[in-house]
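The data blocks that follow each hold one structure.
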Structure 1
Amino acid sequence: MWMEEKVKSFIAEQNLFGKSDKIIVGISGGADSVALLSVLHGLGYDCVAVHCNFHLRGAESDRDEAFVTEFVERLGMSLYKVDFETEKYATEKKMSIEMAARELRYAWFAEMKEKERAACVAIAHHSDDVVETFLINLTRGTGIHGLTGIKPKNGDIVRPLLCVSRAEVLSYLERKGLSHVEDSTNKDTIYVRNKFRNVIIPLFETINPGFRDSLLRTMENLQLAERFISDGMQERQSEIIAREGDVWRISIDRLHKYGNEKFLLFEMLQPFGFVSAVVDNIYDGLDGRSGSQYYSDRYRVQKDRRELILSRKTEDADVVYTVAEDATSVEVPVRLSLEVKSAADVVLQKDKNNCYVDVSRLQFPLTIRRWRDGDSFLPFGMKGRKKLSDFFVDNHFSLYRKEHTWLLLSGEEIVWIIGERCDNRYRMELDTEKVLEIHYFGDR
């Protein structure tokens, strides 16, 4: 049939997968996913169907699962099903239901891909989805990347139906005599995508009946522009950004050197979830005081002198880890080696990564945690107590460095600011018999 040939050509043009590859195919029971599985099956691909029951629509969710089970059985192929407590997951993760369902779905698809040793996971997005996504991104504020549409291939995820429209999908199902289920929420305009699909795009089509095709051609032009810009961005980013593990340092002075700071910032930060309004705030504060912080869902930008420090949000500020008396190593949250030695056998290495502690003064189990306001210690080699906040100021700690400092404690007393300074109360003395030798290898 003509649609199968169109999809076949698109798969080849976009190099989505090979004829002998095994494909994981997501199927909800809706028109798009039924068409996708039918087309790939008709083209002779080795498909494994996967279905998620999110239990968000009561009996309707179970109806969808029953339909998918019967449909896949008729095709004679394998089917995996999974049940999710989506609302519970969303509450625990403090995210929207839509985001929770998406996260659960794609994580499970990845598991199935590995289990089946498949080449990729096929999703049933079509060209109408591309148009809707363009308009949604446009209203939220985005850069050129957000206006180039849904990609046919993104890592392991492929979208073989991007070459056809929703109307073509429905026409295909009708000619093939295939039924599908309807999600009752698809007509509910409380959801943003449904409002675009059912209200806004039809309104545009009263002005230009060919609106969808016009927008798709515009996106093709934007894709060409994006590739051109991307080449220049890579060169500039290599000079502006320095990466240290999961931390990125953006030089404000080098950013100024190139000009177009707001554009460069958005292109660098948008992949980390920062929307244009937040980037505007970052831009406005580039030459302001240190200490400002800006957030996306999972990342944070901190203004520190002449740098912007991009890092993941810290979620372990209140977590306390224990270290047993017989422990010889620690792997989380920092990597430490621990060895009890006779004082006579200790060979001192005078650097920040080593700490030597009189065992008789320790109270086990030891604990490891982040620093807190009000913490103080007796710095090794000095007299008198010092607040950690003052220690950080005196040693020019950035906000990021302070928040990522770990403490080793005996009871409520600090034994070691790990990787920085030991406490004078736990130092070796002339009468020390046993020493706990600790070496710091870095954070996990």
Structure 2
Amino acid sequence: MTTPLDRRRFVQTSLAATAAALAWRPTFASARSLQKLRVGSVGVGGMGAYDVPQIASHPEVEMAAICDIDTKALNAMGEKFPKAARFTDWREMLATMGDSIDAVSVTTPDHMHAPITMRALDARKHVYCQKPLTHSVNEGRAIVLKTVQNPGLATQMGTQVASYDHKRQAMELLRDQRIVGQVKAIHGWTDRPVGFWPQGRPRPTGASPIPNDVAWYNWLGIAPDRPYLSKVYHPFAWRGFRDFGCGALGDMACHIIDTPLQAMSLLVATDVTVECTDSTDDMFPSKEVVRFTLAGNAYTGGKPIPFVWHDGGLLPTPQELGLPSDVAIPQNTVAIVGEGGTFLVPYEGSVVSRLFVDGKEREFAKPTFADPNRNHWHHWVEGCFGRARTQTDFVYAGTLCEMLSLGALASRFPGKTLRWDSKAMRITNDDAANRLVTRVYRDGWDVPMPTA
């Protein structure tokens, strides 16, 4: 990357600015009195095939440009939006469209989220980016600072379930300390990646001819060069590879553990340990337990607390969660264990949250909203017009993903506790691990990093 960080000034400025950024301001879009929000979308296949129509369904949005390295996906989306300019390189899209677009959506493999987002913020565009917002630890802090340095831009991470009513209800209850009291531990878990994509394997060998409809080197982007292999990386199996994805932790933790961590501002880890058996240099383990220690605050009585993550189908026991032994533990859920009970909040909107006190399930009053069943994409658009404060802005999302990226990094060092100094932004007890905090981008794909 270009413009190396002056670490001391960067950290001091970013931490102070992060706190200031929590006070919402109307966006510059409202000052310009936009009639339409002109959006350029990067990545229109896979999840992009869902994101783009959702954004475009807002009556005040015009899809002005679409970009994808796969011309089949690009042309399929182009049939839905025939007036949108088409690109296979997002850098060309930003340079060509210039002030003809007001906002950018990013739905690419994980490793390209931060580079595209940072370039779009530098160009003064509102940004909607799929989760996880970052791939490496330093990118989280960098995006926070770029967001703070560009006031008036509406940002939203694509954790659409964060706008579901049951999640918003749970966040309000936790934020106002109306449930479980002071928090003693947080547990989150998912069934991913089982049945979704491969992990825990050595690097694939061989090569395939690059199809005419795939711009492979644009797909690689910032990642180191490797040969194209048919159906191995593109279009979807990339998530388990360290160069491209963040594993199950990056995929699902943003959706699942945001409820307590965002609501109670428990976003700073002091150490992390990963338990796994099949971690490889090229791929994340097929299953793991990730143990963070979170810095305490008023919600924890000032005490540090454990946050434990399970994936690959692993589950905590009822005893770990303070639940009766006969309670069935559902997948894709977060448990907030407090002095007054245990609160289970599911990922899926079709599954209700549950409260257990003294070993028995209890009813609890749920908040109501003036805007129930909120559309996460439309809420971002409303933010672009200055009419709403987004649910998962990049100050929050960058801070969360900095911590999750640290957990992903730690899976390279199974069984070792890595000690994290958030203020200095470094791993203090392992030089090899600390060198991985900052990712080196491939030549030609440099992104200016923020300075104080």
Structure 3
Amino acid sequence: MKKRHYRWYSATYRLNEKIERKFTTSGKVLFLCAFALVFFGLNTRSSMLFVVFAASLALLLTDAVSLMFKSFGFEFERFLPECVSKGKDVKYPVLLRAKSGKESSENLFYAEVPAAPVPTFEVFVTTKEPGEEKRNAFDRNMGYYRWKWLIDKNCGGKYEEFAVTGRKTDGGILFEASFRPERRGKIAFGGAYVFHKGIFGLLKKGKIVPNPGSFLVLPEIEESFEIPENEGETANEKNEKTREMQETGSGFELRSLREFVPGDSIRNIHWKSSAKSGQLRTKEFYKEVDSGSVVFIDNFFEEHYSEDFEKVLSAAASLLNAMEREENLPQILFVGMETHEIPDSSKKSFSNALAKLALAENDAENRFENCLETLFEAGQSASTIFFFTSKYDEARKKALKTLSGLGCSIRIFYAGSAEGEAELSCYETKIDFQ
């Protein structure tokens, strides 16, 4: 794949964008029709082809004249949500204002402009389109379909145009726009194209108004996902690890006495010990709770993009969603070498954990072996480790088998194929999300 292909595709994309901002679909058809008829209908004034050519040209010229005196001094403010779900329409209000008050809102339209749709050359040559290996040698060498897929991926969805019709306020016109994200991660808008259409709806005339904006797209969640349990395992056989948690109320196990401090309940004062020591002493109670679980996302792969990794993140998000319903979120979320603590099972903690998954990327600079120390450390204190990987090979199986020997319950979720014949005495689930 050569650099000149990249330059061709970049130039063609920018040219197509300019054409899209000058012609409507009907206008492009009529212009092509008039252009083609130049070679067939200009030799005589009596042919039907000449009549069609003349009519097409007249319509285009009339549309152009109707746009000549339109002014475009507009500014706008959009109200985007912080995060949305992949594949679901997000609707948001937009307030459009005219700077001078002389601008006409008749036949006025609005369309978002992606911030950075063109991939870099490095990404173009290293990021494979899903299923690219099935294409013929010519298509693989030219890389056109890869380019088209990368453009769509960077845009994050389809950019539609909206008629500026809504409630008029002192500040301008308030109307509703919408967008359907088709990938997870951050989707950024660079601005918006505000334009008029001609009297026949053939031509456009407008300006791009810069105004950056972005929102986060969460991984797709499978609502029917259930937390798996090892087959044939009873409650006594689980041997779940526990930790002590201090409680100030009664009804729990008494473990110690300490000096009374302001704020302690007087009902917990140990009067007998206080009388002997001459100082107020209070009781401390503890209860045993589940030591908690850990979610580990294996992101050690070389490709810039992996369809299996997207399935892994979707499965991990679905697991967090199921755990949130039971108010039992994991204590720690590992995304490769990065550690994210989850302090409680609140909605805020749940949203923060999903945001980490939404922004997860591959870590091509590190290897899976680099995270083993952290993984084994977590296994010594956690009751369960949920391990997600898109590369279930012998090295990972060996590490997880060692981890299971620490007495930690392991649940493995993998996408793609499992390499090797080694079997683990732990629960394995093949991810098969569409």
* Structure fact -> percent of Cα pairs over 19 Å apart, for residues 120-199 alone: greatest across 1, 2, 3 for structure 2
* Structure fact -> Cα extents along the principal axes in Å, for residues 56-143 alone, calculated, reads 38, 26, 24; among 1, 2, 3 the input was structure 2
* Structure fact -> Note: Cα extents along the principal axes in Å at 117, 61, 35, derived from one of structures 1, 2, 3, originates from structure 3
* Asked: Given a computed value of 2.8 for distance in nm of label points 7 Å out along Cα→Cβ at positions 88 and 160, which structure among 1, 2, 3 does it belong to?
  -> 2
* Asked: So distance in nm of label points 7 Å out along Cα→Cβ at positions 280 and 296, computed for just one structure, reads 4.8; which one of 1, 2, 3 is that?
  -> 3
* Structure fact -> If you rank structures 1, 2, 3 by distance in nm of label points 7 Å out along Cα→Cβ at positions 272 and 400, the highest one is 3
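All of the numbers you see were taken from the coordinates with simple rules; none came from a lab. Keep in mind that what you see is a predicted model, and the values were worked out from it rather than measured. Cβ atoms are built from the backbone, for glycine too; each structure is taken alone.
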